[in-house]
Structure P
Amino acid sequence: MTYTIKHLFHIDTSKTYVYKALTTLEGLSSWWTVETNGNPSLVDNTVSFNFGTIQGPTMKIVELIPDQKVTWECIESAHGWVGHKLTFLLDENDDKIRLRFTHEGWDTQDDFYAICNFSWGRYMESLRQHCQYDLGAPYGSKNYK
């Protein structure tokens with residue numbers, strides 16, 4: 001049995017803007033970490049995310065459907081994420097963009113799972129703040145607390 005982290009929330013902007021926040025270096029570094037490297041806009045390319053002295057994951061872009069879906073597979077991780085899939089689904093709901101985020105592949109719901117779930121909630125709010133107000137709080141930025 002595997003476990004999945006899930007988050008669902010609404011963003012008051014366009015699907016295109018959210019999609020760009022997920023598929024460009026400028027977008028990703030505006031809400032997750034300023035230490036983002038690679039090319040997130042093409043399938044089969046990779047993107048690395050680092051957090052100061054902590055080496056973060058490297059993701060392979062496995063699916064891109066413009067303004068609808070972004071899927072990554074973790075191919076390198078010092079923290080056990082290799083093989084995990086992260087998906088961002090976008091649709092419209094109540095005149096806003098509904099984002100469904102999943103992080104699949106967890107073997108246990110241990111303390112690290114709980115920490116990552118909490119952190120994903122924080123970064124999903126950073127994504128919303130970036131898309132709505134250009135006030136994301138990625139790791140390494142002046143807005144990060």
Structure Q
Amino acid sequence: MNKKQALIVTLTLAVGILGGLGLFTFRHAKGDSYFSNDPEACINCHVMREQYDSWNHSSHQNVATCNDCHTPHDTVGKYTTKAINGWNHSLAFTLGNYPENIQIREFNAEIVRSNCIECHSNVVSQMVTDPAHAETLDCVACHGNVGH
């Protein structure tokens with residue numbers, strides 16, 4: 001076997017092994033469940049159990065799932081956000097690099113605020129008459145545990 005053939009075989013094996021490990025991990029972590037709208041996907045990881053249980057007993061349980069609050073309502077935005085968060089979560093959980101008390105990041109907090117304002121527009125329209133000021137409205141400042 002010449003050097004070119006050996007390189008091709010080595011690269012093919014490396015890609016095959018990495019692809020196989022990736023597929024195994026995706027399957028083991030129930031990765032396909034994250035494409036659904038099922039809130040139980042959020043408890044695939046044990047650290048979200050408290051939030052799931054709290055949501056399950058909240059006023060939002062009958063009207064909103066995790067995606068309704070935590071992802072944009074357009075398809076591209078939703079799956080882009082899910083991909084970004086999926087990558088960040090899998091990296092943090094694999095490396096054990098996350099705080100005991102999980103905190104929402106500003107990127108995600110902006111999405112939640114926007115969705116609160118959109119879903120509760122009949123209420124917030126009375127508070128904010130200028131749409132430019134809607135960004136300064138922070139629902140979770142006072143209602144931090146409403147959704148879960």
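Tabulated data for the structure shown
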| read-out | value |
| --- | --- |
| Computed 14.4 for mean count of other Cβ atoms within 10 Å over residues 2-9 - originating structure among P, Q | P |
| Mean count of other Cβ atoms within 10 Å over residues 106-113 derived as 12.0 - corresponding label from P, Q | P |
| At a computed -7500 (helix-only ellipticity at 222 nm (-39500 (n - 2.57) for each DSSP H run of 4 or more, over all residues; to 500)), which of P, Q | P |
| Structures P, Q, by distance in nm of label points 7 Å out along Cα→Cβ at positions 90 and 114: label with the highest value | P |
| Parent structure of the calculated result 14.2, 41, given that Rg and Dmax of the Cα atoms in Å is the read-out and P, Q the choices | P |
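Since every read-out is calculated from the coordinates, none of them should be taken as a lab result. Keep in mind it's a predicted model, so treat the numbers as computed, not measured. Cβ atoms are built from the backbone, for glycine too; each structure is taken alone.
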